[in-house]
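Take a look at the structures listed below.
Here, each number is a calculation from the coordinates, and none is a lab measurement. Note that the structure is predicted; figures quoted are calculated from it, not measured. Cβ atoms are built from the backbone, for glycine too; each structure is taken alone.
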Structure 1
Amino acid sequence: MVKTIKEITIALNEAHQYEEWMQDIEQDERAGVQKVWKQWNNRMEKEKKKLAEHESKVKFDMSFLSSYEQLLAGIDEAGRGPLAGPVVTAAVILPRNCEKFIGINDSKQLPKKAREEFANIIKEHALAYSIHFQDAKVIDELNIYEATKQSMKKSIENLRICPDFCIVDAMKLPVDIPQSSIIKGDAKSLSIAAASILAKNARDEFMEQLHEKYPVYGFDQNAGYGTKQHLEALEEFGYIEEHRKSFEPIKSMVGAKERVLL
């Protein structure tokens, strides 16, 4: 029985693997049928690639553990570069069965909606997770590198389960737990990628709330980074408490203000 293009489209949308009935679709010469058939194959290729990347990240994480019973924590940060707002760090311990996490990637590679959805999935299914905010005042007191390091340390210490090993995105931490610093870890490790999503999502939410209080700086769009609009707002309205006084151009603005007061 010949099916309509609409019926074939619905059937393909519901299919997640090649099945015998698809042989008829392959031989169907209608342009509309071949179009949806090509779309289905492209979707399957993307899913295949996504699964392969997921399995590679899981294998990478497992390589740091000596037994199946051991637990691994991934740690990452968001917001080292902005002119305003906190640096946010996260630590996460994922379960062995990670099917729910297929598609998790470096937070910078995911659209905002996907980050939000994955953040909820991670919070629901992780064995443990912790998020820490290091505010602008501490960043100015310590410097951004040290402030990030101390925040990551607190993220680990706040986990309700102590991991057997930690992998950290490009940072060596002052903790007694065995660890490894991974360059571009959020692209290699599922655990670090999950931590990057938690940190980025939490920071975005904070900056959106800050935007409600100080809309002139456009924090909901620039997340505190030095965009043209943000720099123009700084020039016109000056800096606020949440701006990092050790970062330029705020540092020079603070210095100029102090010289006037003298």
Structure 2
Amino acid sequence: MIIEREDRHLPTEDGDVFIRRWRTNTTKVPIVLLHDSLGCVELWRDFPERLAAATARDVIAYDRLGFGRSAPHPGGWSTRFIRDEAERFFLPVWGVLDAERFIAFGHSVGGAMAASLAAHHSRHCLGVITESAQAFVEDRTLHGIRQAQAAFAAPDQLDRLRKYHGEKAEWVLSAWFDTWLSDAYAGWTLEDSAPSIACPLLALHGAEDEYGSAVHPRRIAELATGAAQTLMLDGCFHVPHREQPEVVLTAVRQFVEAMP
């Protein structure tokens, strides 16, 4: 299958958004990727192209405002940031998808955002895939973030982030640490951002995930009013699409194969 890569900057009222699309020249409903708290389009590496080939669907990834090649975040960041992505910032991206319907795939906090897209755009989201997503603020989550915070105190670690986020790197770290470790966020649950999920759901989770136990995919599946599947990956940590890509690709292909 020939896959063509297309990059563009989308002007929005909040700033330019960087979008990359892997085109398969099929008419199937596309898959939209939502990155994690420190992520961006580039950090998906070769996974989107492999996903496009495995599913014979276009795959679209974008840098959220404040991340990667997109403009700095316009401000107003709050504990509602997951819901804000679904209700506000995703809408201009959706407008250029050339598709009324989509399948949402999100990694880590991007998984919570994918679930929120499904909840807020239920007539248009045909399926949602969460990978290593959190459903609440668990002690294990906070421990993992505090360990990362200590690691990023080293200057060379911040330099690695600047490679992908440029001058926004410090803001990216602050948005992650200051939100998740705050008292104001301690009571957050996914239900706040995705009260219910009406479309089919696949929740992937590494058994050794340092940011969340096996309780999370089960809690996410409980939000689905339709078909829901969970898949625990033995020996896998927080980034299954990088650690066990073949397993993830097979699971996603099987999940979406019956969809238009």
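What the table shows:
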| quantity | calculated |
| --- | --- |
| For 12.9 (mean count of other Cβ atoms within 10 Å over residues 28-35, calculated) the corresponding structure among 1, 2 | 1 |
| Which entry (1, 2) yields the derived value -10000 for helix-only ellipticity at 222 nm (-39500 (n - 2.57) for each DSSP H run of 4 or more, over all residues; to 500) | 2 |
| FRET efficiency 1/(1 + (r/R0)^6) of positions 172 and 196 (r between Cβ atoms, R0 = 30 Å, to 0.05) from the coordinates reads 0.95; which among 1, 2 | 1 |
| Ranking 1, 2 by FRET efficiency 1/(1 + (r/R0)^6) of positions 180 and 244 (r between Cβ atoms, R0 = 30 Å, to 0.05), the structure that comes out highest | 2 |
| Read-out Cα extents along the principal axes in Å, computed value 90, 50, 26, structure in 1, 2 | 1 |
| For mean count of other Cβ atoms within 10 Å over residues 12-19 computed as 11.1, the structure of 1, 2 it came from | 1 |
| Structure responsible for 1.6, with distance in nm of label points 7 Å out along Cα→Cβ at positions 44 and 108 calculated and labels 1, 2 on offer | 2 |
| Structure from which -0.45, -0.91, -1.16 was derived, log10 I(q)/I(0) by the Debye sum over Cα atoms at q = 0.11, 0.16, 0.19 Å⁻¹, for residues 84-211 alone, options 1, 2 | 2 |
| FRET efficiency 1/(1 + (r/R0)^6) of positions 140 and 236 (r between Cβ atoms, R0 = 25 Å, to 0.05) from the coordinates reads 0.65; which among 1, 2 | 1 |
| Structure from which 19 was derived, relative contact order in percent (Cα under 8 Å, 6 or more apart), options 1, 2 | 2 |
| Comparison of 1, 2 by mean count of other Cβ atoms within 10 Å over residues 20-27 - largest value held by | 2 |
